[in-house]
1. Computing P(r) over Cα pairs in 5 Å bins from 0, in percent, for residues 76-291 alone gives 1, 6, 10, 13, 16, 16, 15, 12, 8, 4, 1, 0 for which of I, II, III?
2. When relative contact order in percent (Cα under 8 Å, 6 or more apart) is calculated for each of the structures I, II, III, which structure yields the highest value?
3. Identify the structure, out of I, II, III, from whose coordinates Rg/Rh (Cα atoms, Kirkwood Rh), for residues 196-283 alone was calculated to give 1.01.
Structure I
Amino acid sequence: MDTVDTRPEARAREASTRRLTRRQPVQRLVGEAAGSPLKRTMGVAQLTLLSVGATLGTGIFVVLGQAVPEAGPAIVVSFLVAGVTALFSALSYAELAGMIPGSGSSYSYAYATLGELVAWVCGWCLILEYGVSVAAVAVGWGQYVNELLDLTFGVTLPDSLSAPPGAGGTLNIPAALIVVLAMVVLLRGAKESAVANTIMVAVKIAALVIFCAVAFTAFRAGNFHPLFPLGAAGMSAGAASLFFSYIGFDAASTAGEEARNPQKDLPRAIILSLVLVTALYVLVAVAALGAMPWKQFAGTEATLSEVLVRSVGGGSLWPILLSVGAVVATTSVVLTVQYGQIRILFAMARDGLVPPLFAKVHPRTGVPRANTVIVSGFIAVLAALVPLGSLADATSIGTLFAFMLVNLAVVLLRRRSPDTPRSFRVPFSPVTPLLGVGFCVYMLGSLGADTWIAFGAWMAAGLVIYGLYGIRHSKLAQTSPEDLA
């Protein structure tokens, strides 16, 4: 009798579990991407610069002051170590982007391998990562604009108009303004956005090259002796701090449905962007450390302009040039990361996990217009009113969690779909992607308790939304079990 009584409950539990673990067939994802209403306008150059634009931003303009005291001259090695750490995940992104060239990035990869619930969690992490990071960069943009106004005209915006409540102000108008301006560009179309990003990336690369050229005139090889004054532990600490300067290389993977030849161009763009960014970081670090002894970085913000003023002089010229570069760099990051946020929500809406309004595409521009306006409005309010502070650290958890899932997806898809065409294959799999998982777990373990608490609250809210809406409206709920992966 007991067995008969519990059988319906067992079947109910099994059905519930199956709903949470149902997977998108790879061929279905590929078919949706092939029939996408988005316009295919980007080649490998634009895709590469999209990732460079999302990666090369505020980090390099301020990171030296925080990281050099931890590692000394070994910060150059730290950049390489952090770059290699990012490379493990970049290789996995390259394989999956070529295999599943959609707009969902790691959300779609998780959906094909780990099931709907994990895919939702991954997408929710990406919303946190992209949304909060755009708001944080927008706040930084306002600070750089204020610095530039001070250097060129001797005026600054009052705190009441350039800082949020809780940080001495009322409304951060510059931060909201740059988000709205990025929205205007994005609404014009992917091609126009790519052109704007290309111009801005060229300007910020030029600014960094100018910095290196000037700094090398004051280069002293003795500044690198000893190379490891704080030991290997200092170098590792520096690498951990610098890893987050590489976040953004995956931006090209959100443009899979707007790439002209996604199977070939997406893997190339992801790898090329990471190589280019790493080379620039190392070059800037060598120039900065060669121009100014590492101990002088302690206790200062040590922006690149400060390095030039202290080492080669030049009055206010270098601070102005570097401030212009910083303003352009942060503008590019806001534009490209905002773009990625919108495309991920587009993919989630198409799957039914968020309202269909986010997947509605304007017939003339090929842009998810309502999605763009809603996301931009939310980010603008966040940037204007919230003093982000340590909350921005929560983006690190979202990023690392997504990276971890992408590495796992490579291993699983090699087993489940060995015959599916791949335009790029991660070398030495499964060792390479498993190393990527290990590095992500290590980085996650180094994050503080406050960050984990904020992340837990965000995840709890996400699971409530999924339980109330996503699981009921999922397109896979309308698919027969035999058709699921």
Structure II
Amino acid sequence: MPKRSQGVSLSFLMLDSSRGTGPLHRRLYERLREAILSGTLAPRSRLPSTRTLARELGFSRGTVEEAFAQLDAEGFLERRVGSGSLVALPEHARAPRSAPARGGAPRARGDGLSRRGRRMAGDVLPAEARDVRPFTPCLPALELFPAKAWARAVARQARALVPERMLYGEPEGFRPLREAIAAHLGPARGVRCDWRQVLVFSSTQQALDLTARLLLDEGDGVWLEEPGYLGARVAFESAGARLHPVPVDARGLQVDTGRTRAPRARLAYVTPSHQYPLGVTMSLPRRLALLEHARASGMWVLEDDYDSEFRYATRPLAAIQGMDAAGRVLYAGTFNKVMFPSLRLAFLVVPPGLVESFTAARASTEGHPPTLPQAAMADFMDSGHYVTHLRHMRQVYSERRDALLDALRREGNPSLRPGAAEAGMHVTAFLASGCEDLALVERTDARRLGARRLSPLYLGRKREQGLVLGFSGASPAGLRTAVRELVPLLS
């Protein structure tokens, strides 16, 4: 007479051999393992023999035998000849069915995290665009990217992938790329640096995060442009900094206001050549005032030069870093907005006295950036394709900016007033009093227009309402169509 399980119902083991993924014996093993861990099969309960269970489930005996053998090897079953198989997992080793006690596994978002962890988890940046929408800010003209030239650069470097390049790379980045970056920044941006001061990152955000970790202690003050880039706010808040919003007007950051509000701030984050999101340029007197305050107070200045190579009325303005004689400015830039977003290459130029510390910290966080895309980027720059692409895109984006501004003027809706548009890849348009950008962006999202809200970019209580409208990623015709779809949503 075959042995039966002692009061144990095995109906939950019924599997359809024609459905599911993976071998049948593996799926049976997983069902039994989960039942033991959850307590559905109690400790010391007896299971049927493999012959009996195979007959009841309609499986081959070999299938059941393989599942039992794996459970036995892992200590879930105790198998005895002539006595069948017993659940071997003791009560205290089972997965708990109730909520964990204090100090156990987290029950909800934020439980068990450090203070820094809670800040990081609580500050969520808007999702990056994963499709092309006409008003997405800072999206390159992907359809015009010289893909063939880039593919040739990648192929050349892939063919040159000798064993030495397959080892761990330098934490600062691939030397030929760092040399190419330094050589480009001098004449193009007025940056004064040696290639040894250049560190390669996957994004500006990563560079901001490492800078915050290295230069800020809990409670240190930081000047933030008001309104300003949300990613910078997240990086410095996560580091436990005390944020001080400093207003931006037509001449850029109000340095005197910053000195009054937080004279002992440890760091100032600025986008002086093309302020995000307002698009204004910091005047020369204010640049000099910022550098003088940094020298006198020991404050660091982090200059984010994210898209200022695209300037349309005049040549691109020189960076603040090139005017810094005291070694207080860190300069951040990115290829992801000039080339394409999935490239994931950015850089940070640090003062000579910080190179060793930043290199050590870079090694202890990510180790080193991937070598192959860096090598391809260095090849692309050395071959002259990068400068040619920049020059072409400057002309294309100028035409697209004009098309957007012309369309906004032609529609003539007084509820939407464009701001500064001398440079960059976006225009901020202010809404008339009484209009709210939250409801408006919800409507534009339904039309897949890609506009961003202005109001969340303010840290203080006074918040302007408006839209951040990108123009670089859509054709002139596409922008005109998008404006015609946008304007009726304003009413």
Structure III
Amino acid sequence: MKFGTSGLRGLATALAGQAARRYVLAFLEHARRKGELGDGRVFIGRDLRPSSPAIAEDCAMAVVAAGLVPVDCGALPTPALALHAMAEGGAALMVTGSHIPADRNGLKFYLPSGEISKADEEGILACLDERGVPDRPVRMADASAEAAARYLARCAGLLPEGQLAGWRIGIFEHSSVARDSLGLVLRAAGAETIGLGRSGHFVPVDTEAFGDALFAPLPGWLDQYGLDAVVSADGDGDRPLLMDGSGQFVRGDVLGLIAARYLGADSVVTPVTSNSGLERSGFFAHVIRTRVGSPHVIAAMAAAPDAVIGFEANGGTLVGRNIRLDGRALPELATRDAMLPLLCVLGAAARRGQGIAELVAGLPLQAALADRLQNVPDARSAVFLGRLADDPAYAEALFAPHGIAELVRIDGMQFRTGAGEMVHFRASGNAPELRCYVEAATPEAARALLDWGLATAAREMGLPPPGPRA
């Protein structure tokens, strides 16, 4: 088990049972030492992967062992759990592996004040010990209806009633815990929705890996059902996915940018992997860059001036202070949310009387793509990235076809070329993967650059070349 970019992750078999109980006890002890246990209730939610219900029971046993009260919020999006727990003044535990495969799972921890920080992760590890929690039946109060209703009310407030009248939107439901919420909110705003691709088994949807074969049906659905867009979210509903009416995916950082404009942000906080056009756009008074991971974004949001929105390159969007929409204050929710950026983008397009493709085309951004090499041991990624960092001659030789004009080391290795293109390699914090992000002047150049980056990294790490990508 290890902490990644957001939460604890590992094999489901390694987390289930005593491991989950020990980490929950450590979290609660850390919260106790900080004086942040709230009213003693601990709200527990989960995603739809098969191992999550049993691990949620493990969490409840640990909560009882700590002398606290577990409250069941059922299967719901991570931001819905966080919103409800913070409103009720309690801590929260989300059982989810997010977008990673079903054989893995994880825990996300929330204090009554919100998502834990990197310093909190260290505090949890410091409190971790070998104490076991015996098996015992636990009866929990059921707050699933209240938590779902609170989240839906917040989302519905982002769009005036009827704003999406005339829109026909497909929902790629797969196994996302947000699939039903998406339909309810979109229909409340006047859209006609069609549920597509619903699955009874867990599907690991990575919303940044547009080349994945599981996305192949989406363009056909647009034509088959006459759709204006297809929307979706990852397993726990904190990363959005959107395909516009022309069959093009809209990158997560573009969704975040449009959402920040729609919500009137003065300051934007986002990782170094988000599109460099943010600074060039002039839309925001401040653009603050961080490492990848919501804890880093949240920490920087706390110090950002004025009305602040945070988002990651995966599109998960966080609401900071002083945000108002149509004259109403939007309460803070500094945890990633998939629903919010999707609704803001649809609302912005409807407000302008544009399609999504037309809205995106008007933004001053370079073409950008991202994908990853899967099943890459962390040690191999570390050797490759270390050599790029420590051996300038090696890096220059590797990038000889492009040239290196600038190097950024905030998270992984990001190279700017003499032609103004970008290639960024970083190891995933959530799974054994090496991620590659690129920017170029045209979509065709970005595709060629991404193919080159993935093939080059695979060759240098002694891996098979990546297969064909969409």
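A short reminder: the numbers here are calculations on the coordinates, not readings from a lab. Predicted model, so just to flag it, every value in this text is computed and none were measured.
1. So the calculation was done on I.
2. I
3. III
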